[in-house]
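Here, each number is a calculation from the coordinates, and none is a lab measurement. Quick caveat, the model's predicted, so the values are computed rather than measured. Cβ atoms are built from the backbone, for glycine too; each structure is taken alone.
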Structure 1
Amino acid sequence: MLPNSLVELDRAHLIHPVASYRGHEQAGVRVLKTGRGATVTDAAGRELIDGFAGLWCVNAGYGQDKIIEAATRQLRELPYATGYFGLGSEPAIRLAAALAERAPGDLNHIYFTLGGSDAVDSTVRFIRFYYHALGKPQKDQFISVMQGYHGSSTTGAGLTALPAFHAGFGVPFDWQHKIPSHYSYRNPVGSDPQEIIKASVAALRAKVQELGPERVAAFYVEPIQGSGGVLVPPSGWLKAMRDTCRELDILFVADEVITGFGRTGPLFACEDDGIVPDLMTVAKGLTSGYCPMGAVFLSDRVYETIADGAGASAVGHGYTYSAHPVSAAVGLACLDLYENGLLENGRRVGQRLMAGLRGLADHPLVGEVRGRGMLAAVELVTNKEKKTPLPAAAEPGRRIFDRAWDNGLVVRAFPNGVLGYAPPLCCTDDDIDRIIDRTRRTLDETLADADVREAMTG
């Protein structure tokens, strides 16, 4: 059993991310104790399939000896090396070179961060410097997509387009703007892919015209919108938006913090769409969550412009832990695992995951199943024809998570009744089958909820 003292210490001192502080104090913490493969065990000894890979990040799975040994070896040899003063470490240099070699197109320059949020922040600083170097400081307006997520830092939260990250924080800033999502299940133009693409391109053009073509600096987008509900764009959407940005002289930033490192099949989701962004952010799967690390990829054009603009002067942007040698050693070990079986396994079991989830389409609560590879969502409704969301009174975010937990499954349960899935790429067929079986059991229990029944019959 979990010692009561640990629960009380958590209540008294540990602030949890994106949580109701009072609600968490009342409910208490669930402590995870061990992990192996796709399974985690809590402090009470309960085993659960982690259908969400921690927070979309443990792509390689838990307990990978190759990663643990790489980190341990590096800790003994050189636990820290700054990138300041022209210094560096072998793991960071080798990881930067390996990523550049595998990145789309000419994304040949890598800046390391601690995670996704500060990677996004770094892109804003690089982009502003880029336009100053070009003598165009007036290009200072940034556009992102509704229901997109680009981090929880002060700058990134404004590019994020989810209300919970804005309320009470004074963001977005007046230079941060949004266009509607491609969300096909609830798109005003309908579900026809070409109509959705046309509407999005038109919305981007209209927003640029509204702000002034000479003012718009960059457009940010996730290849698949993660925290907005795993929203998959129609085939060709990303390329159409990229082409439009090139035509309008806007830098295109692909946020692959969630989609990178095999989550959708290839190493980077941009490969699926055949595009090369001007900048790209990654994190999460970069180190499989074993160590904090993110990265910004810069194209040759962006890098050379910044370098020439600075000349002999320093580019005044840096983090103490940028290019941390232990995180870099872990990143190299993860890359080796991905390319020696995990990407292939992820593609195979990803097909099994999508087939299994689509097999739930007959359930009375399932409105839509969507996803790509090992990234998926099930959107729940009380009326399939009207696409009526689960009632707020049913507290779908909390109750569904609790029920899944009790059934031995960890999933992301969004407050609007969307279930998110991002299992480790190391999953076996049995792991995937257990995810599906436990999801169906959770849906059956939710169907029996009085609030849900009332909404379905009302």
Structure 2
Amino acid sequence: MALKKILVANRGEIAVRIIRAAKDLGITTVQVYSKADAQMLAVRLADEAIEIGPAHPAKSYLKIDAILQAAFATGADAVHPGYGFLAENAAFAEAVEAAGLVFIGPTAETIRTMGDKAAARASAQAAGVPVVPGSDGVLDDLASAPALAEAVGYPVMIKAAAGGGGRGIRVARNQDELEALLPQASQEARAAFGDGSLYLERFVARARHVEVQILGDGRSAIHLHERECSLQRRRQKVWEEAPAAALPPDIRAKLCASAVRLAEACHYRGAGTLEYLYDDASREFFFIEMNTRIQVEHPVTEMVTGIDLLKAMIRIAGGEPLGLTQADIALRGHAIEVRINAEDAAKNFQPDPGTVTALTVPGGFGVRFDTMLYPGYTVPPFYDSLLGKLVVWDDTRDGAILRLRRALGELKVEGITTTAPLHDALARDPDVLAGRVHTGWLEGWLSTASIDSPSTAGGVTS
């Protein structure tokens, strides 16, 4: 069926992105919003908008009944969940489909299987995709963990079976640490996801975080090459690029082929991402999890392949076949994305919501700024601090970094402090320039780095 009206069950920059993609396809849009978000850009851009509750997400963006009622009231025939909130909630996908609406994303069964890290690990093993050595599934009994950890070898990573975003994760370097951290991780996972189940993995030191973007229509799948997301703080990505820097061609080919195998094995529908750890020293890669949704960093893949992932998701959800073969996907140039957050990196990333008094958006060839900002908009304090993503493209990685410096110099967000100075400093660091980074690199760098104040870094002002 051709979709006619899409309800956007999210907020911020991803809501703006979805609305624009839908309108590019001639599809009418409905934006839901909380009382705190009445003035956000997505509300202004959508054809219709409907309030679904107060500021607290549990009473608005996480309230399934309210979202479905909004869909019925506006005559929407499909729901796009974006990322975060209910995007990887199997019960939400089921409720949408049960209501006779189209869920723009994978099936509830796929979300449930691949969203559970232990089940996803088992699925990967069945598809012949390498996984990090660890427990075969969730730990039935925490008392069994020390013996398993000895067999795997310390250090080990304790991970929540449900959820993501770095919640419920601890690293234990010996048995004493393991026994102390297990209940902490379980408690945090239960509070964040309603499920305290845990599993163990070998901790790969100095690993690089490489992920593969896939598209599937439930029958076949293709990959759109890989991204590197090794620059992370508290396991949250800060800087992403495509393709991965200095990844050997044979490893790239094997990595991407394994992602397609797993996507096809789980009959994946829509856009999804398979995340891996890559060990430069051993040239090994290990599957760690699948994100059954569109990713924050999807623009870098779009920039190097020319494929609009949001439009592809919508078309597939409407019943169209994939319409692409692997031979159609060409990798061209290099793209980098940096996350612009309402935080002061010079003050331990202190949040700084407030009113945007003036805004200068960088432009020129190869520059893209996906954002929810406009002059006069007040950033509410109730949600994630992401304001937008500055994305640059060039023929080479060196050229993309130079373009990023230039674009950061043009970006001015006045009235609030942003993380732009952090990215300006990173874009000048010798290790970043050489691609000598790993998942623990940024936190070590932050412990000694001196980040300029927003009023002096590269023309970026607050």
Structure 3
Amino acid sequence: MFRKPNQTEKSFGVGLLATLLAFLFWYFLFEYQRQKEESEAYLEAASYGNVLRSEMDRELNSLLFISNGLSSFIKVYRNDLETEKVQSILADLWAQARHVRNLAVAVDYKITYVYPDKSNEKIFGIDYREVASQWPKVKLAIDSRQGVLDGPLELIQGGSGMIYRFPIFVEGKYWGIISTVIDTHAFLDDAFKNNRRNDFAFAIRTAEDKKVFYGDPRLFRQKHVYIQESLIPNGKWQWAIENRKMHNLRDRWFGVLLSLLFSTLVGLFSYFFAKERYYLSEGALMDSLTGLPNRRLLENRLNYVHSEAKRFKRRFGLIALDVDHFKSINDTFGHDVGDEVIKAVAYILESNIRDVDTVSRIGGDEFVIVVKDQHSEESLIKVATKLLSVFKKPMHIHEHEITVHLSIGLTLFDPDSEVALKQLFKQADIALYQAKQRGRNTYSFWR
């Protein structure tokens, strides 16, 4: 059975809708702010990363130029190379360079000159083709005819470092290769010493084998870390840069919880506000027991129907009815059952008229129905007959079987008669009285 929602249900619907809209508003507001702060932190990390990369490139280029200068010397004096002269040049270059562990020159593939020779005796005379860990990068430098930065890797003479391989070609033919061994940590520490910031952490690894050689390797596994790449001779490095502000950013769930809190408060306020508004509006215009229009709203609607009927020359019907022997029902079953009977009658009446018509409770067991667009008395009588028929079956209320009958008075407004509404009400009441005089459970038409 269809039932109209009551005040509480309507208010709950308003509160629920307000809660949903408020949650969406607050959630997107908090999420927008969180993403904005996160984006700003990423931009700061990217900016800091660019500074670090520039400093590293500057330091690295200053070391790589050593190989270029030495290559030019060898090309010019290749036919007049003396060990002492070469060692002297290597010593001078090594003294001017920072963070270089040693310089080596291989003629063809065999290391022929090394400086400093002390602590590097193990590599003197080594043929690169016989060193499995270093030969791939040496071959890459020769094949590409470009410098290649290898490492960091474990060195034959002990320890670890990066090796810059620079091939020498004379008249288009391979002559040998220069190796500059760089102390990785000393080189990088010095490159970054002027740009250390406590609000950032970073780590560097090779892009090829993902081997972290500087900083905390865990940075690459963390969320909200900015990743950038930098080019090195014939290779790439990857950087993980963490802006420590990320640790202070609010989690997405924080925004969800705040959104739930604020939206719940908004929903509760909307619920109570809507309930109060419904109470005030329905208290003024609706019957509190049945939810039907009361006398005040009936008069408003009847005035509109009356004006419309006069303007467009239409007829409408007015039906006055009440419940036969309702006092006896109250006395027999009690007022609680009597109220349920009135509510059931109201529901049945409203269910059996059109949506354009109006059912109103004007007091006690008295109801008035406004029926629009009635062309004749017969059409209005059909409405009354239908209403009488639907009450033939007993009602089951609070385990009681109660038979309800109606007395109905009918009157028809004719736009040519100039009958006032007050008179129309009186005509319907007279017809209702006549129905009672005729034995009740029937209708009477005012003529």
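Comparing structures 1, 2, 3 by FRET efficiency 1/(1 + (r/R0)^6) of positions 219 and 427 (r between Cβ atoms, R0 = 35 Å, to 0.05), which one has the largest value? Kindly include the intermediate steps, with their values, before the conclusion.
Working: 1: 0.55; 2: 0.25; 3: 0.00.
By FRET efficiency 1/(1 + (r/R0)^6) of positions 219 and 427 (r between Cβ atoms, R0 = 35 Å, to 0.05), the leading structure of 1, 2, 3 is 1.
Supply the structure label, taken from 1, 2, 3, corresponding to FRET efficiency 1/(1 + (r/R0)^6) of positions 99 and 355 (r between Cβ atoms, R0 = 30 Å, to 0.05) with the calculated value 0.20. Write down the numbers at each step before the final one.
Values: 1: 0.40; 2: 0.20; 3: 0.00.
Structure of origin is 2.
Match the computed value 5.0 of mean projected area of the Cα convex hull in nm², for residues 83-146 alone to one of the structures 1, 2, 3, and report its label.
3
One of 1, 2, 3 was used to compute Rg and Dmax of the Cα atoms in Å, and the answer was 49.2, 145. Which one was it? The partial results should precede the final answer.
Values: 1: 22.1, 71; 2: 21.4, 59; 3: 49.2, 145.
Derived from the structure labelled 3.
State the single structure among 1, 2, 3 that was used to calculate helix-only ellipticity at 222 nm (-39500 (n - 2.57) for each DSSP H run of 4 or more, over all residues; to 500), giving -12000.
1
Given a value of 0.20 for FRET efficiency 1/(1 + (r/R0)^6) of positions 211 and 403 (r between Cβ atoms, R0 = 35 Å, to 0.05), calculated from one of 1, 2, 3, which structure does it belong to? Before the final figure, lay out each step's value.
Numbers: 1: 0.20; 2: 0.95; 3: 0.00.
Considering all the candidates, the number was obtained from 1.
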